[in-house]
Structure 1
């Protein structure tokens, strides 16, 4: 699959997830989700791994908005990774020396109980967990630490001061693997579709019924503003136990516009 793109610096959770999903793959990091999606759409990389949901934080809104923005990208697979947040410092640092921690805003949200036991620590939001580790190594200050993956600590020569500082040990992030092409599959079990329906009573219930009538299981439902009409929404349906024939029948009975983002 040539190169898989991800958001973040080398050593990020997304980098680790990409390497696990496609063994032996080369990876390339991008600064933002927008940069990543553009790179996949323009075929700078063969595929891109986009995080869509964290089991603590919930749906990652920007990812779903971007998914709707690209007509030529398809979900070809998905994966999830257990997220173990670590307190990471420079060599010689200890918890007692720390006065400031840096990490991605989502990561900081996942360690609120731990940081609450250190009210004197200043929290600085940065673009990426692995980037935070790279930053503290460049600064070399034992008073500045990062929250991030052990994978990044190993890569940049940092020290893991404490493992598993996340609020919930059942902390997972789920990703879509996106590409401009399709991979052949012997059978299809999952799908992601988008629906825009009229803003009136009963339309969402009717759409849900169209899938239930075909014995298609709803895994997840995400609502996002349509960015056209205030307080009107697009709906992302994540489905399982589905094949393309039944999916086509279900979508044909939805009273609204529909899109298929991936059947895999």
Structure 2
């Protein structure tokens, strides 16, 4: 069995590690947008496929038996291409997505559908903004000259950028104490984030709650209709086990501690 794993997330790395340990032939594909990515176990390829048609051709040429899309929840273009390519090639597809964040008592969240909607709302929440949306999409804020932005990303962002900006190059996981110190040091009025979910970057939400700061959260783009979704690595392994069971192969253990 040969699996294509569309990666770039911590869940993708964990899944690759489990599959390699079970002697599954897995190829992890990385988009190549991060200069120094954390590499998973097993074979790795970097770069695009040339859209849905290019991916479908690659699946056929490499004799791929199943695809797991474990990309970032906001990588909508990659997910759409994977869905179209797998449908055309007759290859099973699973989307592995960690659950989004949920409010708890004390949170003041304002959900919006897009980054342009964030830019429209900022005037209502203050002028000092902690912008944690990665290095892409900052052009939507380039025309806001009254606001000051603290931007955190793994790699330096590309212009156009807001005129008043400080860039912090860092990657998670982050701690609540560290996020509290950061928010206080920069006198942040409002936190902006995408609803990426997961624990690696959730500490900023706890820190914002502690300081009673508002959070503007961008909702995830919708998934293609009818796609199968797993919320955990364990569920993804069970899905792959189900495919091998259907072929008459001996199932790998579903009781493995993931």
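Before moving on, here are some points about what is shown:
- Top of 1, 2 by distance in nm of label points 7 Å out along Cα→Cβ at positions 87 and 191, largest first: 1
- For distance in nm of label points 7 Å out along Cα→Cβ at positions 7 and 23 computed as 2.9, the structure of 1, 2 it came from: 1
- For 1.00 (FRET efficiency 1/(1 + (r/R0)^6) of positions 15 and 223 (r between Cβ atoms, R0 = 35 Å, to 0.05), calculated) the corresponding structure among 1, 2: 2
- Identity of the structure behind 20.6 (criterion: mean count of other Cβ atoms within 10 Å over residues 103-110, calculated), options 1, 2: 1
A short reminder: the numbers here are calculations on the coordinates, not readings from a lab. Bear in mind that the values here come from a model prediction, so they are computed numbers and not experimental data. Cβ atoms are built from the backbone, for glycine too; each structure is taken alone.
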